[in-house]
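In the part that follows, the structures are each spelled out as structure tokens.
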Structure 1
Amino acid sequence: MTEPRRATEPLFSIRPGQAGDAAVILSFLDGTMEWLVAEGRTDQWGDQLASADERRVARAQEWEKSDGLYMAMLDDEPVGALVVGERMPYVPEAEVPELYVRFLVSDRSRKGQRIGTRLLQHARGLAEEAGVDQLRVDCFRGPDHALVRYYQAQGFDLDVEFTVDRPDADPWPGQVLVMPLK
């Protein structure tokens, strides 16, 4: 997917994942986590960098090898990542065929450039091409519901709430959202 641009704007595109993208994903996550910590919002992902967490490193490496990873690019620079596929194991099964947004992140230094929106539009296009009935996503349902409102602004509707128990932290409150396609 390539969008038209003005002569002074960088070229936006989305490409499939490739070798080396795990390190880029981790750098995006680290930047987001640093921002969340600075905002005092450690209830979502904690206060440790993703690149220092073996579990998150392994997950990023797994995504890099999957066929569900897509990278947003401005010219030749990665600026966001999207992973689509099957629903997360802690989310109830869908009653209709779907594509699930498993992960979405963008470079915090690019805030306001609609990178997440463009990646979600790409996910919707993938879902429509696959002929499924819906696109679903889950997110942190924190006290301010900021992420929930973000996904609603992208065209998703509230679905079910859930909670994930964590051994070394408070339970993680989540919200599933759905975008019907048919």
Structure 2
Amino acid sequence: MGLLDVFFGKTKLPESKTEGIFAVSTAQVTMEANLEIVSRKKAGICFKPQASSHFERARQEVEELLDLSCKDTNTRYQVVKDDYGYVWIVLEDPDFEDLVSNIYLMSEGLVERGFGGQLLCALFPFKSKDMRFVYWVYSFKHGNFYPFAPKSGKKRDSASEFRMRSVLEKELPVEKDVKRWYPLWDTPL
């Protein structure tokens, strides 16, 4: 970005990195075996909507692709707007690979239409044997995952997060900078 771009308000959003998302498919087996966490049979993708007809058309096209894909895989989905104004597409499917494939399909659809910079994250919720929720968050900006283990009172179980990282860092592209492990409170998942 040049100096004139700054003056005229032209900024280029960073490209989203979608290729790393498939790593969670194979890592899911390790999660069950070594961490004793199982998929909640849900996943979601979050993006920042943009007030433009071009973005609305792109969103509709991606939703049409999703409709076709969901018919083939029997995946259910819903579109939810959160309290911060972000849009979530929440998927439900007993087949974890179908969830991952549909998340990838949606993210690639937005990237191909020039809205990759609007993608924030994908979220994969899991449940531990003691019925606590843990999440693997995929950051489209950085192209990697990080764990999120919420506790009551909007606190985090950092010990669980570090344990999950140590078990899965060979299978997943895990964010090394823990300052980028942003909590995702009050998600629709």
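Just so you know, all these numbers are worked out from the coordinates, no wet-lab data involved. Bear in mind that the values here come from a model prediction, so they are computed numbers and not experimental data. Cβ atoms are built from the backbone, for glycine too; each structure is taken alone.
Given that distance in nm of label points 7 Å out along Cα→Cβ at positions 48 and 120, derived from a single structure, equals 3.1, which label among 1, 2 identifies that structure?
1
Taking volume of the Cα convex hull per residue in Å³ from the coordinates of each of 1, 2, which one would give 124?
Of the options listed, only 1 reproduces it.
Thinking of 1, 2, which structure, once distance in nm of label points 7 Å out along Cα→Cβ at positions 104 and 128 is computed, gives back 3.0?
Corresponding structure: 2.
Out of 1, 2, which structure matches 4.7 when mean projected area of the Cα convex hull in nm², for residues 64-111 alone is calculated?
It traces back to 1.
The value 18.5 for mean count of other Cβ atoms within 10 Å over residues 88-95 was derived from one model only; which of 1, 2 is it?
Traced to structure 2.
Where is mean count of other Cβ atoms within 10 Å over residues 72-79 largest, in which of 1, 2?
Ranking 1, 2 on mean count of other Cβ atoms within 10 Å over residues 72-79, first place is 1.
Here relative contact order in percent (Cα under 8 Å, 6 or more apart) was calculated and came to 27; which of the structures 1, 2 was it taken from?
2
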